[in-house]
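**Student:** Have a look at these structures, which come just after this line.
Laboratory data are not the source of any read-out in this text; all were calculated from the coordinates shown. These figures come from a predicted structure and were not determined experimentally. Cβ atoms are built from the backbone, for glycine too; each structure is taken alone.
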Structure 1
Amino acid sequence: MDLEHRTILVTGAASGLGAAAARRLAAAGANVVGLDRQAPLQAEPAVAYFQGDVTSEPDVERLIEICREKGGLYGVVHCAGVLHGRRVVGKQGPHPLDEFVSVIQVNLVGSFNVARLAAAAMQKNEPAASGERGVIVLTSSIAAFEGQIGQAAYSASKGGVASMTLPMARELGQWAIRVVSIAPGVFETPMMAAASDAVREPLLQATVFPRRFGQPDEFASLVLHVFQNPMLNGTVLRLDGALRMPPR
């Protein structure tokens, strides 16, 4: 899809992977609308930022309407999410159920909420020159496949994102809307920056090449490629330097 003057909604746009994706898409000529619960750490002049919650139907509908007013919503990059770690049974007892529900609500329900409302708007678009009416890029994680001890809730939420990618693509294909998920490994984001060396070092050692954490702009580069390559559809793309996470 040619992104010139196309309006793209990026969630989680205030920092990390979402901020990098918003910046890269704007540089490619897109009209980028950013949604986040927080104000941006470093605002980009080419991105219009709005505060809101991806689990809120009214918040997402409001942003989609803003996108439609800018010429139509032709793409979504959903990066909003939370990281979580807690054992199923720990020293303080069983995993609190409300924490599990909260992680699922933000990471999985939030993804579905954004995707369903975006698809409803995209199906009304005039097709682009490529024939597409829209592209939805979701963010899963390699934890969906090799979750570590303490990641039951997080892995379940990201596994759900991966699992719904193909059925959504199959359904939305009738309107020429593509759906792709990216499953990043460990990236240098504000969340990871807070991790201790004891957490970081085993992950670095388990990465094959390059033996470092990913840079957000490398994620953004793949996002841009997904938009530009119409044959990418209904799949989950790992971006991890061949990292297979150890049990702990």
Structure 2
Amino acid sequence: MLILAVETSADLCSYALMDDNGIAGARMFRHRMHLSERIIIDIDTMLRDVDYALKDISALAVDIGPGSFMGIRIGLMTAKTWSDALSVPLVGISSLEAVAFPYAEYPNAQVLSLLYARPGFLHSQLFKSIDGELHPLSEPLMRTEAEIASDFQERKLKEVVIICGEGLKKATSALFQGLKEANHNVVICNPLAPIASSLALIARKRLEEGGNYDPMALNPLYLAPPQITISSKK
């Protein structure tokens, strides 16, 4: 199985190619508003570097959000087009799950995934790690720091809680204090963006389990409209 994963939900974009031996190729870059111009060329170059072609791909994985409105739109449109043209399955994965995925190996840990939404708001989702897999304990939501801390206090979690994701860069000390007051076993990780290699690993697991991954049935996960569409009038 050859899986092409496309991650374009954040400023730091990445692509990954996974074959039966693991990650065969990967690229990471900051798109700087030129994603639509380079996505096809970059992926073609990555495929050539490892002696593969687009026709060799047997499945695709793509980040459906939340994240950059235009980034998600470009990545999803490209993945849908290729999936339909090649008649291969397309697995959609949320950026919140992709960020939390590396911590699935910590047994019985709670994993809180945070991504920046807009000033004063974070995208968040809580997972529980069971037997190396992530199980969602909440829906993906756009929330304030106060709402996230309040949810922790209501849940009264006793397990180790791992806080991860790029949203940590924008979070304030008040959020961390609120979380630690609710649970002293809080571990703050590096504020990393979702990466394509995580998408590929998640997609392979889902494809092995079976299921219908029709590209035309896949929709982006926008938790809020793009800021440009929000009126400044009260």
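**Student:** Quick check on the output: 19.9 is mean count of other Cβ atoms within 10 Å over residues 75-82, derived from one of 1, 2. Which one produced it?
**Tutor:** Corresponding structure: 2.
**Student:** One of 1, 2 was used to compute distance in nm of label points 7 Å out along Cα→Cβ at positions 35 and 51, and the answer was 1.7. Which one was it?
**Tutor:** Computing distance in nm of label points 7 Å out along Cα→Cβ at positions 35 and 51 on every structure in 1, 2 gives 1.7 only for 1.
**Student:** Kindly point out which one of 1, 2 the value 25.2 was derived from, the read-out being mean count of other Cβ atoms within 10 Å over residues 19-26.
**Tutor:** It must be structure 1, since only it matches.
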